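Below, each structure is written out as structure tokens.
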Structure P
Amino acid sequence: MENEKRLRDYTYIEREEEHKLDGNGQVKKVETRTLEVLEVYGEPVERLIAKDDKPLSEGEAKKEEEKIQKIMDKRKNESESDRRKRLEKEEKAREEDRKFVLEIADAFNFRLVGSETLDGRDTWVIEGEPRPGYHAKDRGTKMLAKFKGRVWIDKAEGQWVKLDITAIDNISFGWFLARVHGGAHVVAEQTKVNDEVWLPKHVTAQVDVRLALVKNYNEDIDETFREYKKFRTDTKITVVGEESRQ
């Protein structure tokens, strides 16, 4: 929870790479997007800065700048009532996320399987499997019983450093309008930044999704996070016709 709060103090670069697979699991198309994640009036905003590892064209870059300016203008002119409603909605969403995380302790049986060094840090390796007889408290946590995995916990700080999670059954969403097939696999890693906060470092996912029970999306996804910079109140966001400065 504290990491989530402190993430809002940082800007960073996120690179997304998607490998679209055919029915035989072979790569048929690769797409990449590089984003700069900014804070605009307390709201994280993504600005596309490259596609397929190539800078945007002048026209594309201008559209991104105009998008950022539009968001800035909207927040600058936001009424106190609208701002309060927006913040309450965001806090409600974060509270639902926290409830989901807190229920993990009830949904799984955990056991210590060893120790390992990751990025020079000593970690405990803990394995988790669905707890027999577990009853979800709400619809959003029912899916927990369909996963198993391992977590690497930093011995000195108690923070998770790595997660390795696999779906052991199909998972349906939205009255079966979307279904993630069993075998979906996600690995996530965190790193300590500025000796004060643990933030995302790398995420890989192998996902086979069927939408509306008709169209399949079989993809390998790779995301990296880098260049974390502490956000300062005197930072000026680049907009059309202005020079950037910090």
Structure Q
Amino acid sequence: MHKNPSGTTSFLETFLPLAGHTEHCEVVICPPFLDIENAVKATRGTTIRIGAQDLYWESEGAFTGEVSGPMIKASGCSHVIVGHSERRLYFAETNDSVLKKTIAAVNAGLTPIVCVGEREEKNVETVLAEQFQCGIGRLSDEQFAGIVIGYEPVWAIGDGESATPQVAADAHRRIRAHAEHRFGAEAANNVRILYGGSVKPNNAKSLMAEPEIDGFLVGGASLDPVSFAALVNVRAPN
């Protein structure tokens, strides 16, 4: 919950000359709902895509204050974040509601970035197994092919304590193993799993060196356009 529409426009005016035509990776920026229109206009003609931070699982109806997948798609977005750790913590989102939102996003033609992750490092296997089996694992094969997974170790968010590349890669391997068991080896190999947990330009390269890590779900480092552009422009080691 940062920046108003003019602040988002200002952010992009600085960011786009630095990384607005990136081709070595896919960049999706997810501003607050009120800023989406400005973001879509500002990024036309660039390689940057715009997403939303959440959605409701019904397409329309008497759900005051909610925003549906079709509305988000019509606004010019291509992606939407689903089940972010803050949504689970502060708004009591469950594996069931995350599943319904994921399906709604796919049905609306959006790519959902479905977030999973443990609050305490010691619980990684138990939490990831539960979140996968009770959420992502209940998708159809076709629905699963349309998602991106975001792994958020909540203990590593906000305090600057990123998971080590090895710890992050191990969690990604666990997620991919669950995907292979449920959807098969090809689907598991194709799904992109992003790491989110205090990612910054100075640790991005070491994280990217792990083949299990397909990209990043960036938090605080995305608020400054110069910092975020620097992170986008980091390339994986050969």
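See the values below:
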{"quantity": "If helix-only ellipticity at 222 nm (-39500 (n - 2.57) for each DSSP H run of 4 or more, over all residues; to 500) is computed and equals -6500, the structure in P, Q", "calculated": "P"}
{"quantity": "For 59, 44, 42 (Cα extents along the principal axes in Å, calculated) the corresponding structure among P, Q", "calculated": "P"}
{"quantity": "Which of P, Q yields 9.9 [mean projected area of the Cα convex hull in nm², for residues 79-190 alone, calculated]", "calculated": "P"}
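Where a number appears in this text, it was derived from the coordinates with a stated rule and is not lab data. Predicted, not measured: the structure shown is a model, and the values here were computed from it.
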